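Alright, structures below, take your time with them.
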Structure P
Amino acid sequence: MSFDAVLWDMDGTLVDTERVVWDVMQGAFEEVLGFRMDETLFENLLGQSENDFFATVGRKFGFTREQVEQVRELFHSDYVPALASIPPLPGAVAAVRHSHERFPIALVTGSTQRQALAVLEALDLKSCFELIVACDHYERGKPHPDPYLAAAARLKANPSRCLAVEDSPAGIASAKAAGMKVVAVHAGNKGKADTSQAHLQLPTLEVFNLVEIADELGL
């Protein structure tokens, strides 16, 4: 069994940020614009980068760039401190350490670098990751392949020999478009997301084992 690298998504894969993002995002839109977002729209946009999320909402409802930036600034000021107290999803810390002991690993996230660092520091996992590819680092986010291709290039890894760990349809599509094998984990999305396009599906990271995954994938 051999991978060039294991590439980890963050939101919904390592930590369950969905409810916190929803609460803080809703509060920011209400305070700045008096706007209440539909939760179904929010759920449909999960897995996109933060940049794409705000751009999509701005276009859909006709908000100006300045209005969106005001909301985003307030969101950041409240959200980053909240990340320090978000617990990991079941098995996440052990799974990251398990992969770090065997292969180079990177975080590939639609969140910002600052948000990613806040999570990794809170989980005491920062030293495990060779690098972070956050939405600050690319133009086109998931489901485009750019974030995963950027991580592979920086690790000098062959994308076809990389394993991506994801929870959302957008993330799965991104990694597959980059030519990678994808494991989908259900715990963070609570089984609501369609992860059928992944090469392998796991209920939680508590059963994450790279030897068994390689066997399942025929590697």
Structure Q
Amino acid sequence: MVEDDGDFREEMLFVLSELGFEMHGFCAAPAFYKAFALAPCDIAVVDIGLPGESGLSIVSHLRGAAHVGMVLVTARGKLQDRLVGLREGADAYMVKPVHMEELAETLNAIGRRLRAARLANAPVPAEKPRAGAWRLLEGEWILSDPEGRRMKLTTSERAFVGCLFRRQGTAVSRDELIRALGGDVFDFDGHRIDAIASRIRRKAEKLGMSLPLHSVRGTGYALVS
């Protein structure tokens, strides 16, 4: 947590620690960056009006440097301030005075999304190649068909295909695919799932690959070879 108001910072640290979060507090960006370099955090709670480097700058810096959840907690409540904060990369924007229960639930929701994204992107143990099988290679960044043709996958395609591979032969729900992509099922644009599937099919067709990707009405998608 980066907050220059010492009393408010200590209050939030105490309450969130009591709620089960492991918290560390800093009054300005330099001290936070030094600690972050030694032990990166999962989520940063940052005030905007800090001495020296602003909270918006911290959020922008972290968004480009690491996969970290970010919550802005500030007294600036105008719509334009909120929009700027979210555009800079904040996952949530909360206006003081903050209800601690709401902040805790916000941190829990971001944490769940981050864990889902990490699980979806985690490399799988290398398997011995099997003749005639579809395979994911090189940390799941390459999709190989039974004839050995290969397709490079983007980050979203990798998460999508990886989720289907782990449930190969069965239908995977749209909600499960959204979580694999690191999204929130309540906020995620479901059309993105269809767009990713369509893009993968087009890439496979151009490469001469007969991808066994099937849409399942009312459920989601399945990979059935």
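No lab work stands behind these numbers, since they all come straight from the coordinates. Remember, predicted model here, so these are calculated numbers, not experimental data. Cβ atoms are built from the backbone, for glycine too; each structure is taken alone.
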Original post:
Taking distance in nm of label points 7 Å out along Cα→Cβ at positions 114 and 170 for each of P, Q, which is largest?
Top reply: Q
Subject >> With relative contact order in percent (Cα under 8 Å, 6 or more apart) derived as 27, matching label from P, Q >> reply: P
Original post:
In terms of Kirkwood radius over Cα pairs in Å, which of structures P, Q is highest?
Top reply: Q
Original post:
If distance in nm of label points 7 Å out along Cα→Cβ at positions 74 and 98 is computed to be 4.3, which of P, Q is the source?
Top reply: P
